[in-house]
1. With semi-axes √(5λ) of the Cα gyration tensor in Å, for residues 29-68 alone derived from the coordinates and found to be 30, 10, 8, which of 1, 2 does the value describe?
2. Assuming 1.02 is Rg/Rh (Cα atoms, Kirkwood Rh) as calculated from a single structure, say which of 1, 2 it is.
3. When relative contact order in percent (Cα under 8 Å, 6 or more apart) is computed for each of 1, 2, which one produces 33?
Structure 1
Amino acid sequence: MVELVAQWRPLDEGEAGAASPPLAVPLRRDIPAGESLDQTVVLAAPFVPGRYELSIGVRQVGTTAFDRPENQPLRIGALVAPPSSSAGP
């Protein structure tokens, strides 16, 4: 079984070293070598506002690791904003 592994890592100094626990999401089917799969995954943003890096990689459970140089995780920078206050009557 292959799964996606997502993890948030804070980039702001005050949050250094406080990465979120990895979240594993199983792929909906096996994928033969050379094929691709589109799959939507919903991830919750961190609670604390700030700058983050979201890392998304793959791993095969119980067998070969995807750790070769061409299999590096996707890394995306993200800015998490504080919740907006609603202006009620």
Structure 2
Amino acid sequence: MYTTNSATQGAATVFRGNASGTNLGHSVYAFGAAQSGAGAVKNNVVVNYLDSPATASSQTYTVCIASTDNSNTIHINVNSETSTLTLMEIAQ
């Protein structure tokens, strides 16, 4: 994840449900934020999170990437890079 604007931070978060649902990360900085500094600097965001939705119903999750000021572009997976998302259900 990176931005070419030195004044912009990019943030990655996960919502339970859609993007209007429950933000499981920090309200501004999400699970991880990246700032470019003096140019395009790539940053990794690694998250381990145990969600306890208190229901036996199936859940959906939405990954969102955005600038923290909501006005600049954040780039992911450029130059044929890939991202990995691994979800596990833990039986109780």
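1. Details: 1: 27, 14, 10; 2: 30, 10, 8.
Among 1, 2, the structure yielding 30, 10, 8 for semi-axes √(5λ) of the Cα gyration tensor in Å, for residues 29-68 alone is 2.
2. Numbers: 1: 1.07; 2: 1.02.
So the calculation was done on 2.
3. On the way: 1: 33; 2: 37.
Only one of 1, 2 returns 33 for relative contact order in percent (Cα under 8 Å, 6 or more apart), namely 1.
Values quoted throughout were computed directly from the atomic coordinates according to the rules given, and no laboratory measurement underlies them. Here the structure is a predicted model, which is why all the values come from computation and not from measurement.
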